[in-house]
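Rule-based calculations on the coordinates, nothing more; no lab input. These numbers come from a predicted model, not from an experiment. Cβ atoms are built from the backbone, for glycine too; each structure is taken alone.
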Structure P
Amino acid sequence: MYQLTRGVLALMIGFVISILAGIILVPLLKKIKASQTLSTYLEKKHKQKEGTPTMGGLIFIIPTIVSVIILLLWNKIEFSSNLFIVMFVFLSYALLGFIDDLLIIKRKNNVGLTEIQKLLGQILIAIIFFFIYMKSGAKPIIEVYTLGIEINLGWFYGIFLLFMLVASSNAVNITDGLDGLAGGLSLIAFLTFALISANSPAIEGTSDISVFCFVLVGCILGFLAFNSRPAKVFMGDTGSLSLGATLATIAIITKHELTFIVVSGVFVFETLVCLIQIISMVYFHKKVFLMTPFHHHLEKLGWNERDIVIAFWCVGLILSMIAIVFGVWY
């Protein structure tokens, strides 16, 4: 009960500070014209979003940092090596995304960091994470608690972790295409890992990581007040890269790497659709989907934006409930 009370308190603090941050940052981002040009391939109804400011990820990134500091000073959480790792990844990927968004705004087009520059930045942060994580005493083992299986990956574990962080950060980035879509799915995913972390007592600092997840859930909830349709601000790479990488990091630390695949099922599916489209275009010169990611394919079929978002949220919620049953209860 104490853990749940801490979680609710953390969520409340994060939500309040995030709302206040949004009230300040949204007008500020509009004032400095922090917007980006939308793709010409999108539906005409997206054109009304032209001029909407980006870098909205700051609305949940800054409040998360402030909330964690408040809880630390209040002695409601302890600063462990695992919490440090999560905060490092959270801030590092946010900074990488911020640089990308800033370049897009300054150049007044959709050209920020090149794909190679962004990928190299993601890989570098992932490598640093791997060395810090292994120095903290982690073992190169994947555990499937439900089946009682342990898989020792040895040296391949480093490549596996690197892939998880880079793939997850890009997957959330790809999914961030409709108002509230990536934010809502991320909220569901982090709430799931808040519950999973709270039930992983054998791993050092996971109760505090659970509180961090609750803080982030509250902050994302505050962000959605400004990002839900019609969006007053977009998340941008500042938010999407950070959320994806942090989600993967928490899954790794809590030893729920396979559970992570289920929780992130919608993000994984969106990414696979893009890969299938690319492979089909390169090798067969044919489109499998009208447009990628898949949410834009549904738009081309005539689906309403709000209906797509709600449908994806429902799928994400169902997958998360399955993950909790098999990752915690069963």
Structure Q
Amino acid sequence: MENWPHKHILTLSNFSKDDYKSVLELTERFNSLNTTGTKKIPALQGNLIISIFFEASTRTRNSFELAAKRLSADVQSFTPSSSSLSKGETHLDTALTYAAMGADILIIRHSSSHIPFEISKRLDASNSKTSVLNAGDGLHSHPSQGLLDLYTLIKFFSPKLLKPEILNSKTILIVGDVIHSRVARSNLWALTAFGANVILCGPPTLIPDEFIDFVNSAPTNKMPDPILARGSIKISRSLEESIKNSDAVIVLRLQKERMMENLLSSTRSYSENYCLTPEMLSINRKDIPILHPGPINRGIEISSRIVDEYPNCLINEQVSNGIPTRMALLYLLSKFKKQI
């Protein structure tokens, strides 16, 4: 953990197994603080962390800010409506301004893909020591959500001793709007890294056939894939068929705000075919875990009965696990800074 190799955390496509394990081990350690009653530690005392959310967020923003505060960092939040963006300032100039104020880490969320990459490149070009942590960019990447989902699943399957290898050969079903989901893309990198086989289930308009080659064709910063052997990706158009032998299900929200075309004939038709209900879940005949990154459209992608009554619905655990996961990421970036 003393040799964290990444100045910025922008994507999971360049994470090695050691990188994942460093995050998971720290997440477990920070999570264990809850059992001791310790709410705050001085690990990042004196560090300035700026939360720059150009896009609205509830869970991710608050989770990151709580994580930073629990590490005793100084936290400053950026509010677009009361900023110089209204006067014509660019997102890039906003980020550079905060870096010039002495920010150690910029947590950046933007509705357009690759904005955190652009900002990190400008900072590096100016020899800035400020790190960038991607909190979600367009349709591209959401590293912290992918990592907390990974931790949540491993913790479910291996509760006493955290063993990422427990995912090897397990079948993880991801249902829904994959084409608009940066969460799904980060999940694909993280889950296949430890040998999980992923089934993507949904209509062709939301899961094009090209996704079957995602981890083989998506760019990894022109570097070789650090994972030598990944799990597989398959595509299914039938929830009934794909759920039969799945070991876990990740349900995705229909992101209607991102749909530039009429990709669905109707929400009702989608729900009839792809909404996860207790009846559909019973086809599996196992008590499998259910995840959802939120916010939830009840009755559209998932039944309220599953959210409220199914014992292995892990949505609240995902929210809880988000804080120690993000504590781990902030801590690791601070370790990189001490190396330079």
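Among candidates P, Q, the computation of helix-only ellipticity at 222 nm (-39500 (n - 2.57) for each DSSP H run of 4 or more, over all residues; to 500) that gave -12000 used structure Q. Have a look at P, Q and say which one yields 2.3 for distance in nm of label points 7 Å out along Cα→Cβ at positions 226 and 314, as calculated. The correct label is Q. Computing log10 I(q)/I(0) by the Debye sum over Cα atoms at q = 0.08, 0.15, 0.19, 0.20 Å⁻¹, for residues 130-305 alone across structures P, Q gives -0.29, -0.92, -1.26, -1.33 for structure P.
Source structure of the calculated read-out (distance in nm of label points 7 Å out along Cα→Cβ at positions 106 and 154, 3.0) within P, Q: Q. For distance in nm of label points 7 Å out along Cα→Cβ at positions 162 and 186, the highest value in the series P, Q is held by structure P. Of the structures labelled P, Q, which one yields 4.2 when distance in nm of label points 7 Å out along Cα→Cβ at positions 50 and 322 is computed from its coordinates? Only structure P yields this read-out.
Which one of P, Q has relative contact order in percent (Cα under 8 Å, 6 or more apart), as calculated from the coordinates, equal to 22?
Numbers: P: 27; Q: 22.
Only structure Q yields this read-out.
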